[in-house]
Structure 1
Amino acid sequence: MRRIVNFINAFFFSPISARAFGIVRVNWAALVFLFMLLQWKDVIFLYSDAGMFTNAMGDDVVFRGSYRFSLFDYLTTPKEVFALYLVLLTTTFFMLLGIWTRFFTIASVLILFSFHERNLLMLGGYDTVLRTIGYILIFTPNISCFSITRARKQWDHWKESFTLLPTPQMSIWPYRLILWQVIILYFTAGWDKTLGSMWWEGTASASAFHHTHFTRFSIHIMDILGMGSWIFSYGTVLWQLAFILLLIPATLWNRMTRGHYPYLHLKRTLFIIGFIFHVLIWVLLVVGPFSPIMITLYIGTFIQADFDAMRSWFNTKWQGSIAVNFDKASSKQCRYVFLLNLLDWLGRLEYIGVQSEPTVRITLPDGKTASGFGAFKILCRNLPFLWILFPIHLIPVRSKD
């Protein structure tokens, strides 16, 4: 009996890094904020009694008749509807920043549910995924990673010890719940495709490429892509059906493959293919926020081993470390180095506190040193969050030997 209890406890409550769900929270809030912001012109028309339908008409024609709750059952006038819309933008913004994280997460999710339940247009599958992610976030323990609240605690700890707090932990059950959602979603999608004829004939992808409502590019480009339709069609079905393999316990999978292809490699392979798949859909087709929402769902399946594997891949050809010399007595330099520490996801920086250092100075593994703008350019190459500033590398600068 004790073994059963220990197994259940380990299966649902083993501690894992809370980093992934912190990223999920930030992405979810950013997506909802952005795409709801783009609807500001249509809010009154879609959600108020002064728009296309009144609530009473919607109950008879459009809305679900049972198991439905929406704040718009009570807020019906244009002013009330727009006020709630502004509240949603506010709560998602604070959720993104991580201020009163739990409160604003719950408020954002519940208000979004109200908007979806009052929506007069047909919701897509990605709307259901968005709601599912939000619902899980409400109950996920410790979603404060990448929040202002967490950053303040980090700063207090840094001032005393010049080190960051350890990565916060959470129970594993939200990870398993998200993984289960992904398995069911993709396997059932793949199974449904096998019941039709277009996927078996290899023409389904070509049909999507030539649908004028979705395509981003000219018919000539889509004709070229359509030549590989059978590859895309069969590949998509096989990839989606392969997700059922993730239901095999990791220990059993590793025995079956004799350790040559570990379970985590299987999971990463499927999700890397999925990432490429959704990026291509985003580039080629107009399908709203479908791809970023699915990629957000993927992030919830990351554990620390996955982050470590990504870091190792980026550091494959990297050797040594960049020494960051700073004056421990200078509050300005301490804040700057603290920010670098937060951004140093690849772990390439080594922090050396010295006395009477006029400015932050870095020393590369080959012995070269740099400071000022030259040091900033070097750091931008080694801090993933600053890669977006790549154009500054075109600006010439001298470095000291």
Structure 2
Amino acid sequence: MNRQGSRPNRPLGLLLLLSTAIQLFVTACERTDRKVPPHSPDIDRYVTFLTVGDRLAPVDYVLGLFDQADVVVLGERLHSETTQYDLVMDIISDPRFIEQVGNIFTEIGSISTEPGITRFLDAEGLTDAERDAWRMRIYRDFSREVLWGRFNYYDMLGRVYDLNQSLARERKIHLHPVDKPFRWEGMTREAYDREMSSTGDRDLRIAENVVNGLHAIAAAHGGTAKALVIMNFRHAFTHLVFPNGDTLHNATGYLMEMLPGQVRNVMINSVAIVGGTSDADIELGLVQDGRWDAAFEVTGDRPVGFDFDGSPFGMDGFDYFPFGTEGMTYADIFTGFIFYQPVSAHRLVEGVPGIVNDSFASELRRRMDIAASYYGTDEERETYLASRARVDTVSYETTARVPVPFRTAMDRWIGGPKR
């Protein structure tokens, strides 16, 4: 008698044929159920990957990575983009994160501000006015920039404070800024110039601050510390080794060296740099000429997270940062990818309501005088000051040049067979 009891043996080829037919039928049903619109064959491999089988939601994907490693790095979009911080809040509000992780390290924000942030997030029973005044004080001294004007982190400070009000003291979430030490109090023009000319080791110092912070947390509480780390753009990359042998060292690359096997890094869907030589003349476009965004659109723009390794996305050439990265793939640079909100829904918000009152306007003028070589003429400084006193919601198109409109780039791959 065989292992199937009294059932007769069947030819192996017939079983394989039957199994394949069933899989094809299931695949066809899944794709039919999801009503995938017509699209170019050039994006079919992405569409198939996204529609066949189950895909994890972004929160589940990120939290699953903590089963593999102690540190998960999220690759932030442009600093001022706000919807990505809704994703961050979804992650850190999850009971699994609260219980197992509890710490967020951020590239932005001087490490000098960490004690004040800790006291703020540990405080209890503040009124809304007290809460807002406290985080305003933190934000005014947050950075070596005369004012860090992006709304999203300021908003997150308040949202984390509110979350912590529902948590026991030992379960409260903590934010740890890890940029280099800096204080505006007592700053002079000469000291500022020295500070700005010594940023070459910034990525290394950021990584060291993360590692030292993790060690301090582990020593204080016992066991191993885990953390979500938010790094902007290239700081979330591994080290980039260019064809000529030169290396662009990035904070996450240093983390991977300092914590071997314990770091995973994840790209959040964004726009790519496609040209320009500085922030003043930057050009933006869609990753892979819009193929990825088109594939997500025809499959319903469902939020998902997945490893690049083993996916058609990971096999593509790395064009997110197209400066000397020929021959590199996305799987070479990042562990995984999250799609969260299509680019049409991304919002860039500059400014914090009420942050520039009369007294702080005087302080900003003092800071701009200290940083004179970076802030132009008196007229340009007043224009900057006025811009900091309001809140502006802008799009990618108003932030930089977009040689090919995003909609045009995506439509090339949607609507039927095209080449």
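Read the figures in this text as sums done on the coordinates, not as results from a lab. Bear in mind that the values here come from a model prediction, so they are computed numbers and not experimental data. Cβ atoms are built from the backbone, for glycine too; each structure is taken alone.
Between 1, 2, which one scores greatest on relative contact order in percent (Cα under 8 Å, 6 or more apart)?
Ranking 1, 2 on relative contact order in percent (Cα under 8 Å, 6 or more apart), first place is 2.
Quick check on the output: 0.8 is distance in nm of label points 7 Å out along Cα→Cβ at positions 46 and 294, derived from one of 1, 2. Which one produced it?
Considering all the candidates, the number was obtained from 2.
To test your reading of the models, identify which of 1, 2 gives 4.5 for distance in nm of label points 7 Å out along Cα→Cβ at positions 222 and 374 when calculated.
Working: 1: 5.4; 2: 4.5.
This value belongs to structure 2.
I have -18500 for helix-only ellipticity at 222 nm (-39500 (n - 2.57) for each DSSP H run of 4 or more, over all residues; to 500), calculated from one of the structures 1, 2. Which structure is it?
1
Using semi-axes √(5λ) of the Cα gyration tensor in Å as the calculated read-out, with 40, 29, 25 as its value, let me know the right label among 1, 2.
Label of the source structure: 1.
Ranked on distance in nm of label points 7 Å out along Cα→Cβ at positions 310 and 358, which label among 1, 2 comes first with the largest value?
Result for distance in nm of label points 7 Å out along Cα→Cβ at positions 310 and 358 over 1, 2: largest is 2.
Have a look at 1, 2 and say which one yields 16.9 for mean count of other Cβ atoms within 10 Å over residues 238-245, as calculated.
Label of the source structure: 1.
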